[in-house]
Structure I
Amino acid sequence: MSKVLEKTELLNQADTPALLKMAERIAKAKFDGHLTIMRFTCHWKAMFYTPNLDGGCRGEVAQLKPAKTLREALLNLISDFQTEN
C-alpha cells in the first residue's frame with residue numbers, strides 16, 4: 001500500500017478532535033500559528049491563514065471549499081495541505 005493511501009485512510013478514520021489537533025500542529029509549524037474556522041448558516045470553512053478583514057475578504061472566503069460538518073472542513077483542509085506539500 002502506498003504511503004499516500006495510508007495517510008488518506010488514517011485521515012478518514014480520525015475523529016474531529018484528532019483532526020483539530022493535526023490542523024493546529026500544521027498551523028503552528030507552517031503558518032505562524034494561523035488557523036481560521038468559520039461556521040456559516042449551512043456549512044463550515046477552514047483555512048491556514050487569517051482572512052484580510054480590512055480589505056474585504058468575501059472573495060477569499062468564497063473560494064474556500066464548503067463542508068457540511070466541522071470534521072469534513074478539517075479533513076478537506078488537511079488533505080489539501082498534504083496534496084500541495
Structure II
Amino acid sequence: MKRKQAAAFAASGCPLLVYWPGVLPDKTRVEWFDGTDALSAWKAHRSSVTSDPSHAARGSALTAGLWESTEEEPLLVLTWHH
C-alpha cells in the first residue's frame with residue numbers, strides 16, 4: 001500500500017497496528033492504537049513508510065497494509081522490515 005492510501009485510512013479514524021518482527025519471540029513487538037492515538041502514531045511513522053521494503057536506505061523499512069475483519073472493519077497494519 002502506498003503512503004497516500006495509508007494516510008487516508010489513518011485520517012478516517014482507522015485503528016492502527018505497528019508490528020516489529022523479532023528474530024526471537026521475546027524480541028517481537030506489537031502495538032495497537034485507536035482514536036486520536038492512531039492518528040498520532042501514524043504521524044510518527046508515516047515518513048518511514050515505503051511500498052517497496054527492498055529499497056530501504058538505512059537497513060530498515062516500514063510497509064503499510066490493510067486487514068479487514070469479517071465485519072469488513074479496516075485495520076491499518078504497519079510492519080517493520082529489517
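Bear in mind that the values in this text are calculations on the coordinates, not laboratory data. Treat the numbers as computed from the prediction; the structure is a model and nothing was measured. Cβ atoms are built from the backbone, for glycine too; each structure is taken alone.
What the table below lists for this structure:
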{"item": "Answer label among I, II for the case where helix-only ellipticity at 222 nm (-39500 (n - 2.57) for each DSSP H run of 4 or more, over all residues; to 500), calculated from the coordinates, equals -16500", "result": "I"}
{"item": "Structure (I, II) behind the derived value 3.1 of distance in nm of label points 7 Å out along Cα→Cβ at positions 14 and 62", "result": "I"}
{"item": "Origin of the derived value 35 (relative contact order in percent (Cα under 8 Å, 6 or more apart); candidates I, II)", "result": "II"}
